[in-house]
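So, here's a batch of structures to check.
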Structure 1
Amino acid sequence: MIVSPSVLSADFANLQRDVEMLNDSQAQWIHVDVMDGVFVPNISFGIPVTAAIAKHAKKVMDVHLMIVNPDAYIEEFKNAGAEYLTVHYEACTHLHRTVQSIHHHGMKAGVALNPHTPVAVLKDILGDLDLVLIMSVNPGFGGQKFIERTYDKIKALKAMIVEGGYATLIEVDGGVNAENAVLLKEAGADALVAGNYVFKHENPHEAITLIINC
């Protein structure tokens, strides 16, 4: 299981320290949530902070854009260190073009789905995606309750991936912990984003290891 701790739950006053903690952990990726206050009702990191994180990160930079008009910033996030760049289906009028642009700039392309969006909308583009991010909470804030319907969405998406013979990864973000990680893995998830569970745990390294070994 790939674990991608979300630095949205890190100590912003000690961000370098927390990134270096993740470098020393078993986490494979570092998840960066970018919010613009328009697509979601919160504002978080932008391009300069993403670049600052990348400067210290030794793990894969997994950047999740919760913004309107993500096409305007693809090259900037590439230059800021993103390796996986995930955009929202709900924010992209011409999704195929957006995915092509992400690949053109040398990054892996991901598409995120809000809780109300069915996985069937990705049928015609699934083969072009490196990653699908299933939101298991409504995007915008950490610490929300996990939406139980997520398991069925993962199973349905996994069936589409297997049927198409694709190598697309399934990532899940929101309310993830060591307990539901087991069920998420059984449903077909490949990568889990964990924020509060990792950074509020008395031993973040142990929290990460528990999810990896689920």
Structure 2
Amino acid sequence: MSSKLIAPSILAADFGNLQRDIEMVNNSEADWFHIDIMDGVFVPNISFGMPVLKAIAKHADKTIDVHLMIVDPDRYIKVFAELGSNILTVHYEACTHLHRTLQAIKAEGMKVGVALNPHTSINVLEDTINDIDLVCVMSVNPGFGGQSFIENTYDKVIQLKELIAIKGASTLIEIDGGVTNENAKALVDAGADVLVTGSYVFKSDNQAETIKELRALANSN
């Protein structure tokens, strides 16, 4: 069984000491960098854009997992590939022609993810799950860090795992929002493969140790 992955969310990092926080993730047991791009339209918040992602990519030596919370993501697929994104995740709710968007992301050599808002049913991915490398299940409403975890997430993960099995897909399940040491094990037991963690890591006293503990929890049998 492959190990479960931890992806610290850079949105929760200290922007006055961004390079320091990137180095911390590089030197920690984390697997990926999770980077949220928000436009203030699709979600009620604005995060960083291309120059900051470029700076992160320059220093990061782990997988760069970019989560686009923006309208009309198709316009920027090529740019995000050029900036060094390894995985590009778009929101189902933001894509009128999802299949076309998935193909465009793959054509740029990136792995493709699809994010689902808390109110969006797993069933909408029935026709595309075999084209998706990663499904990002939002366990909070997207837009702001530090929100509390939505309990219905466990049921969604179980349903998604079933869909992946039925379709014979190899899609990873990522959980984004409110992940802590209190729910990490239960999420993995339900079927999660990747845990995104923001405030829980970056607001802790020993960030690398918190990542290590979370990874150990996620991979304990």
### Query
1, 2: which one has mean count of other Cβ atoms within 10 Å over residues 82-89, as calculated, at 24.5?
1
### Summary
From the coordinates of one of 1, 2, Cα extents along the principal axes in Å came out at 44, 40, 31; that one is structure 2
### Query
For distance in nm of label points 7 Å out along Cα→Cβ at positions 66 and 122, which of the structures 1, 2 scores highest?
2
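Throughout, read-outs are computed from the coordinates displayed, never taken from laboratory work. The shown structure was predicted, so the numbers you read here are calculated from the model rather than taken from an experiment. Cβ atoms are built from the backbone, for glycine too; each structure is taken alone.
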